[in-house]
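Quick heads-up: structures coming right below.
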Structure P
Amino acid sequence: MVNKKALIFGISGQDGAYLSNLLLKKNYLVYGVTRSKKYKNLDNLSKINVLKKIYLKEFKVLNKIKINNLISKISPNEIYYLSGQSSVELSFKDPISTYLSNNLILFHILEYCRMHNTKIKIYNSASSECFGNNKKIFCNEKTPFNPISPYGKAKSFGFWLIKYYRENFSIKASNGILFNHESPLRKKQFVTQKITEYARKFNKKKSKKLLIGNSKVHRDWGWANDYVNIIHKINKNKNNDDYVIGSGEHNSLLKFIKIIFKEKNIPIKMLKETKKFKRPNEIMKICSDNSKIKREFNWKPKYNLRKIALKLINKELF
């Protein structure tokens, strides 16, 4: 039996690492693209013990020629585009690189498939930030996009790229519109990591207050290792389409903090909101309507907010 090949852009990130682990278990040959093979950049892959089992291609800069040669040489059955600057906060500080990092390589991938191989299955990770501030709390595949952050706008463009190539050139491409999904592999600038790191290091005599922008925002939280399972199912599915991926439940950031603080016996008075960490624009309340993915894949998330919070505070990888 010939092993299937998967090529992952963004393999060193949270989702890329977990997806690599899943595909290896399914006997795929897993190839990944990284800007650097230095240990720090590959830390996520080391933590879940897949670094020595995958094939890494290092590129400081990727352009059309390099992408074409890469795909041609590997000849993957499936491509997963999980790459790009993914912090909403950072996107306000550097919108141009956020836009380019999320879309330029994806554009080249789609063009290669259009010109050379329309059989390759392509999955692209979009984001709930695409919905922005609209009148609906529960968002599904028919909810209009109204992004309010540079990151949301960048991800929206990528979503429409996939849809355009699928509908006009019969490219086998799908979008997953992912709501917040967490794990200990998340980068430190994400608020859930900031909260759990504070709680783990808390000292009654020495610790200052935890500073948060807005604890009243509501989000739909899931578990990253759980979500990569449905990402893979979407990409290997016969029909190519767009899917909202989320838990279907929304909770306030304050509730998340209270779970963490209670677990570590931290008084809630140690929480303080500050203008310093408030975003120029903020989505106050958003949640997934995951009816379509439940119906078509018989999928539902495994963990609620409390379980996710406890797994994070205990640094459980799986």
Structure Q
Amino acid sequence: MPSMTPRTVFHESWWLDAVSPAAWDEVTVDGDQGPVARWRFARRRRFGLVQLGAPPLTPYLGPEIAPGEGKRTKLLSRDHDLKQELIAALPRHDMLLCGTPPDDLNHLPFGWAGFDVRPRVTYELRDLHDQEARWKDCSESTRRAIRKAEKRLTVVNRGDAGDLHRMMCATFERQDRRAPVDEALLDRVVRESTERGQGMTLSALDDEGRLHAAVLLVWDDHRAYYLGGGADPDLRSSGAQSLLLWESVKHAATTSDVFDFEGSMVPGIERFFRGFGAHQQIWFQYLHFGRLAGAGHRAVEAARHLAGR
């Protein structure tokens, strides 16, 4: 039976094994020669509720449809039908939350099935090989931060998750929040992605060996993704994060067509990404509730609305 080509790095079996070991599943629709549609998802139980969706560090997942042939009207009808079959094949769940890649434009079957389809915004860079143009597109403050960091910092790829986890924890602690991923998960992601030539970590160090910041970059043939990072709160003025993002963009030019900053809806982070001259790109999340969980969600939303009044 032929296998479908994964749509993104996040649809790869090895990726899901790394971020959701023994806790992911899939539903498929078969054609005459094998699978023609597939939806992979993580499954977990929390507070007695079954949740389906994307694992940590996995911004995009959702349905995959094998390429077809024919006129546009036929292909769109086929896409409708296959997505409706995937929706019908989903296991029972109390909640589903999943983001889809930006190039998946057909969300109608999910709206028809009662899903809440939510627009989100990421920033992306194209024409990565024209580094001079990408540099000119950066804001003056971003270029200034990069130049400053280049004078005093060295960028290294140490190939382990230790720097990354330390900097992520430091950043979240500064915000009085807990880091969303643990070091064991990061270690699996870094190890598996680097072994396959689809990921790397970059760290910024000064002459005294102090770690200023670290980032995680993964990629497939089409897109490279900045998945996360952090900086030492006491050394944030060094410009290390701007330098690491710029080095990530330069590396992405050797692997992919697009650099995806992967968010964010947070104003401060959005402003930082915008400084690289990136374009806004819409992507979508699917949210769906089972009957009981849906009733609870509507009650909470109603209470929030009344409180706002």
Structure R
Amino acid sequence: MLPLPIIRYPIVIIILFAGMILYFAIAAKYRIIDKPNERSSHNYITIRGGGIVFWLAGLLYSVCYLPDSLYFLTGITLISGISLWDDVASLPNRVRIMVHFLSISLIFYGLGLFSQLPWWLIGLAYIFFVGVMNAYNFMDGINGITGLYSFVVLLSLQYVNQKLISFTSPDFINYAILACIVFLFFNCRKRAKCFAGDVGSLGISFWMVTLLLQLMLATQSLIWILFLSVYGVDTIFTILHRLYLKQNIFQAHRMHFYQILSNEREISHLKVSAGYGFVQLLICGIIIHSYEHYNEWIWRFGIVIVALLSVIYLLKFRFFALHL
């Protein structure tokens, strides 16, 4: 029997802090660092891969809830392992994508999607959710953004889980929240102690995808994907812009809206990150309220939200003198 949360959660936090400190020592010894370049949004050398704390939190949760958590543990270990390897020594895109699809397959199998959905819908789900994870990775570029944004979405998911419909174990969300708090302690600073790296952004995005799939299956609704709408609009429009300019979308760049705000407008990283989190919090609140009281209108609200975010994104060309 697991100890009460009032005892268990402080122990988890202590283990996560200890794990981070140990990782910093390893990263310093083996030079797992991020060096600034002309496409970076920072100008100092920083430890890369601090987001390994999300894998550690996933491990702690899974050990407590085996065998039910076996597919999740295997998936997050695969995706975190290949991502950490990529942080240390760059890997070909095809290798990383293959592991992403394999990890998603484990979640699909664990949730029974292969027996519930037709093959063509499963194919679309693969493309969509692997895209979501990589979009999350694209958006990890300034201090605080991954931790704050994830923290907001996880709190919103926990509210839905506790107040609207129970779709997962509360601990499955709480362990991710605890990992966000520990990561933010080291990352949400003017001068970050560490960056998430691919291991962090892809690890937490895999966790998010699993939670969203559980919620969508429980409610039989896709509306919950709007819990990631701020990231989604920024990523999709940036990709379309770069495709229009005939750029390689897999190469590093500084064309996301948050990068324009941080680099060209020189707004504090933490203010931009907080802004992204706050806007997403408002949207999550609207979706939750609509689901509770105006369910028949919820998709209309969703369309309006995406339209407003799209207009805000397109303003970067009007006010920041960017060219199409």
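Computed quantities for the displayed model
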quantity	calculated
Top of P, Q, R by distance in nm of label points 7 Å out along Cα→Cβ at positions 166 and 190, largest first	R
Mean count of other Cβ atoms within 10 Å over residues 14-21 from the coordinates reads 26.1; which among P, Q, R	P
Label whose coordinates, when Cα extents along the principal axes in Å is calculated, return 59, 51, 37 (choices P, Q, R)	Q
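Every read-out reported here was derived from the displayed coordinates using simple, explicitly stated rules and does not represent laboratory data. Since the structure is predicted, the reported quantities are computational estimates derived from the model, not experimental observations. Cβ atoms are built from the backbone, for glycine too; each structure is taken alone.
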